[in-house]
Structure P
Amino acid sequence: MRVGAIEAGGTKWLCAVGTGPDDLVATETIPTTTPHETIGRALAFFRCQGPIGAVGIGCFGPVDLRPGSPAWGSITTTPKPGWTDTDVAGVVGVELGVPVAFDTDVNAAALGEHRWGAGRGLDTFCYVTVGTGIGGGAIAGGAVVHGLVHPEFGHMRIPHDLDADPFGGLCRYHGDCWEGLAAGPAIEARWGRPPRELVDVEAVWRLEARYIALGLVNVVAVLSPERIVLGGGVMEVPGLLPLVRAEVDDLLAGYVATEVVPPALGPLSGVLGAFVLALGLSARP
């Protein structure tokens, strides 16, 4: 039986029905507005698609993934206005009457790339997204890494030279963490224009590449991934990926080396990873 998948992002939700990239029978993109409206539109999509065996959700966060927690399946301390303490998985499961698998959006993207994309055949790799925020999902020993909550790549601290870049950072919790310095909103706040209007300003992307590379080098040092898949809207800027690769090589200084590649699944990594989550449930007796 086919399953449902949701990539629940802070800007938009991508909903799909199928079993994978070769069986993607219906999709719908929904702007992320209020919880009531956004979840309601997702439910309406699935109700129109016929029977499904389960739903997998990869959700922006932070989220509660603790088994047995009364808040499991909820968004917790998000900076997204109006979404704190929103139950996502519980509502979807009850309204559609199917089992629900729930994880972060970046963990879902990592799962998608591991099953069908740039992570196939690898024991250890990471998916990192640079867009509205910065997040990362890690596969180690062939399984997604969880822990106290889930990895929060975007909130690691990276070197910040205030003389070279006096911008104070945009994270409401940590100021100049990796996300606070290098996510899309930070670029706009620092330079006064959104990234799409700055594509020809070399200084913007030299600085951005340096910050992205500083974070990736921390990931390499701690998790030792065989490959890093680097996605997200900011990474769609032409020429940015080669700049990041050069900065990573410079910072690693020949000590170790890792591949930094774009997503093989393009913008579908997250929703296809949500299929992986759902298929794991539907396969259980």
Structure Q
Amino acid sequence: MIAGRDVLVFGQTGQIARDLARLLPDALFLGRAEADLADPAACAARVAESKATVIINAAAWTAVDQAEAEEAAATVINAAAPTAMAQAAAARGVAFLHVSTDYVFDGSGVLPFAPDHPTAPLGAYGRSKLAGEIGIRAAGGRHLILRTSWVFSAHGANFVKTMLRLGAERAVLPVVADQIGGPTPAAALAQALILAAPAVRAGTSGGTHHFSGAPEVSWADFARQIMAEAGLKCRIEDIPTADYPRPARRPLNSRLDCRSFLADFGLDQPDWRKGLSDCVKELSR
């Protein structure tokens, strides 16, 4: 494990940053006021002046649909900023850990995507995240790119909180049933980053890995489990993606092959059902 005083985190109020703060309360967390990812040079300067031996980027542009209209801005935050951080980390010889996404793939097929599967983003958000990955690798330092999917927690905006709100208001709710993936509790993702950090810092492991929840599920069946967990009587109606058009195309297959993370770091995929139970309990409190 690592000590909080050795860690610098970009992000403060997002889902992953909030759970990192629970596990590493002594770490330094930089919000937008301290390090705006729209200013990559400022982010690099914070890494350069830091004494931390582990840098974690838990901040990102996550507005998938908005990225279609503002791709340049999304690319600064999701690509230029983490690239600058990674370059500064490499110059100091410290570890850089970064969270990426299943959106770097095209969502074709039904098999889980392995970390070395060819990338082919469907939209601006995926392109911006892929550009960040490329920049981090090119920086040449000790790094971990951890791709994940369908992150949820009791904080921020996410599918679970949306379903709970709508489920309390409606008797029937249509939800897409032909997109399949692994919901990932933010708490489990934070734990994975902290567990992996010492090996990345030591240079004994790193590179690109996947970490997402199990078992695989559709958005519609995930929604049903949310309703059941919360005791809501809202009925979920299956619909195809074509019946719910959005500005950005969504991958139909968000399954991620997480075996390399288990092999290198010893942590298996979290059961999202346990994470969902914990999330609903926290929200009810």
Structure R
Amino acid sequence: MKFLTPDEKAVLLEKATERPFTGEYVNFDKNGTYTCKQCGNPLYRSESKFKSDCGWPSFDDAIPGAIKRIPDADGHRIEIVCANCGGHLGHVFEGEGFTSKNTRYCVNSISINFTPVKVETLKLYQTAIFAGGCFWGVEHLMQQNPGVISVVSGYIGGAVDHPTYREVCSHTTGHAEAVRVTYDPSKTDYETLAKLFFEIHDPTQKDGQGPDIGNQYRSGIFYNSTEQKAVAEKLIDLLRAKGLDVVTEVTPATTFWEAEDAHQDHYVREGTQPYCHRYTKRF
């Protein structure tokens, strides 16, 4: 644990609140990761930070498993603490409409540190988009792969802008539930992720996955480059050579619409495991 100043102790340990608009990260927009000042646990990434004009740093998403929510002593608000050391960070609010995730983690600057990411590193990150049934399960299992930076649940492949979960489930938009995986190619590669995708869902089930039936649950790979397309087709050929009747669609990536906040990090928040996704070795 880091040595804390009296002011840091007042917030992190005694749950005080710093005065609004006084923290160093209120109007701060550099690329990097925000960590707990007491234990160094990574909490938020810069892409989740947004300007809310509330007087404290605001984030609409947290690193999976990094934050714990507990009822505040005032009986009305929800306190957020570091899941590793329990240090007080601030409060979380929902339904305010600041971003599409409709969530605001209101954090004291004095509770966090910032670690910048070099521009060269950011340019190296790549993305992959997979659809394989309910995005909750695909997201959860993809998050556990070494080299994965983030996994976001969303919708792709439809004809409506800014689709909602209700609209997608009505089968009127044409979207598939999917995940966008951001990864560090120095630690993993697209083929590794694509293999994992084929091993955590059933690529032979058409328009569904397990008990979830419907076109939004179809199996699909949405490629961002000709290289990704070639890898996907190669793996499908390998699986078919093994006797699997693969129905996975391979199509160019179109606009990926992030799903509502309630659909992000579902199994991390619930503390449960996927009900229709499991690992099956196929390669």
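Values quoted throughout were computed directly from the atomic coordinates according to the rules given, and no laboratory measurement underlies them. This structure is a prediction, so every number in the text was calculated from the model and none was measured. Cβ atoms are built from the backbone, for glycine too; each structure is taken alone.
Supply the structure label, taken from P, Q, R, corresponding to volume of the Cα convex hull per residue in Å³, for residues 232-271 alone with the calculated value 75. Walk me through the numbers before you get to the answer.
Working: P: 75; Q: 142; R: 121.
Only structure P yields this read-out.
To test your reading of the models, identify which of P, Q, R gives -5500 for helix-only ellipticity at 222 nm (-39500 (n - 2.57) for each DSSP H run of 4 or more, over all residues; to 500) when calculated. Label of the source structure: R.
Have a look at P, Q, R and say which one yields -0.33, -0.77, -1.36 for log10 I(q)/I(0) by the Debye sum over Cα atoms at q = 0.11, 0.17, 0.26 Å⁻¹, for residues 184-263 alone, as calculated. Source structure: R.
With respect to FRET efficiency 1/(1 + (r/R0)^6) of positions 16 and 224 (r between Cβ atoms, R0 = 35 Å, to 0.05), the largest value across structures P, Q, R is given by Q.
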